[in-house]
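None of the figures in this text is laboratory data; all of them are computed from the coordinates on show. What you are looking at is a predicted structure, and each value in this text was computed from that prediction instead of being measured. Cβ atoms are built from the backbone, for glycine too; each structure is taken alone.
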Structure 1
């Protein structure tokens, strides 16, 4: 049921543990406010979500959380009690707030919130970023009203009556960058095409090293923006012309994206959805399954099959493969942009907000 927009509507958002379980929520907040929603956030006591949500002046409620593990750990014996405590705290806060709907971006903090909402008959919408649902979302799917996802392949893994191919909402400001400001920030002195390398907030050591080995072959062709990750800058290369390093960027990211012609990136779900929304031809180097549950490899393969990205296996990455792939990508960049323009999940923010409107509590 869609409520009259003049009537106050309340939404509780949840999700945390990593930035990827929070940033899509941040993209939705300004649009929901424009629609007249009162917004509340339930997260862990001191998780990354608490810090990220501060700038948005959203009332924040902390609950106990327990990590959901698939492996043996002594904390597996204590964490279920923390989840039970979190369920009780979430239920208490939901009774106080009386929201019309809950939107969950996943992560272990979301399980007690979604389950508590279901016990109070409050509709819940979930969002799954990766190709295969994470454990937290698997525990929430049975009580959810709808589940949004990023990949056509994910639809086959979800209840058909609940699954919606939406994509991931990205921050509006990322689409409002200024290439001239980005060029000033980097100090580039010529008009060579610009390649941007992003390894995630913690950086990607194998990618960083290979890019630096390849600089003598790449710099004659490209100016390079390199977002290296915390404490991963190479101080010996700070004065190399045409090569600008950053540990991390926040407000300036929109201008750097506007300047970039092509991008080399890890294959985290939020990162690749940003590249898709911004129509940036890209090479994805997914994190190896040896160091993860393998979701980045699946994400990257899907984008490759849909024609949005080139993919390099992290275990096969070397200077020759990287340089040849970058040259190929730039030469064929229009082909990738054309494919991205035809994407089935363009404008994820509008899709998800409409879904929220349609599923409000009667």
Structure 2
């Protein structure tokens, strides 16, 4: 999972990036695009590793991408140089200032989010219009266009001209013929309202957002926490009523926003977490591990994490009858422990 961090000037994007990744490169790094990779904390993997004592334990990973300032070249009067950098991310984290900041006016979260959303919409509209112009030019030369792609682009243009992000229309946002365009307003969005240390409340939300896609982060405080020892951090978390470090909370919210779950493969050689979308079949989950497993799929041996922990071992789970065989169309559930049987 790869998430791009964007937001208006003064929002605290670098502070948030460093709090999430524990990559404290200093002020000089602001001109460079930064990529931080972190393990997804998961106590289930920890416990499974204790049970199996594998040679390797592999956690799921999250990448946070922060465009550098030098990417912010002017394009048609707008500061959109970061667009090129974030095209390939799975979702966007929009950091919005919700605290006083020297050199800036009072915080206006609604206006700031609207401005960012409009940049995404205008960028997509330019992309769609250019493609439609190219299709029209090709048609004059006798080159037929893909009708489905053309119709989808026309629908996108109509939505974008209404100043509406494509993510409001899931069928358009997820349409396969449009995947190659990496349209920005079609990407899921998680909004982090960057509050002052003592403020843990969400501000009034823009009409385009709901609480499911928003959360509060006290960036400066979280930045300090990320540099402390676990013991000191625990005291500060309790003092400021923070349930868990920002890294944990943002990852959980990111999974919810993207509709992601984890399944596990276990053994003496390796215990590993795999990230998939909700509603993924056993056949497609097998392909996540290796295409040969998908091609030669026979069946999946499945037990839920809870049942295995309750039984104490895979062998005990078999005796208890909680170990089951599933076919290609089985929809993998969060926490499933799966052994794929296949023949190539």
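Structures 1, 2 were shown, and semi-axes √(5λ) of the Cα gyration tensor in Å, for residues 139-218 alone at 37, 11, 9 was computed from 2.
Out of 1, 2, which structure matches 67 when percent of Cα pairs over 20 Å apart, for residues 11-162 alone is calculated? Matching structure: 2.
Output the label of whichever structure in 1, 2 has the greatest value of percent of Cα pairs over 12 Å apart, for residues 43-90 alone.
Largest calculated value belongs to 2.
Taking percent of Cα pairs over 39 Å apart from the coordinates of each of 1, 2, which one would give 18? Source structure for this number: 1. 2.6 is what came out when distance in nm of label points 7 Å out along Cα→Cβ at positions 59 and 171 was calculated for one structure; which of 1, 2 is it? Attributed to the structure labelled 1.
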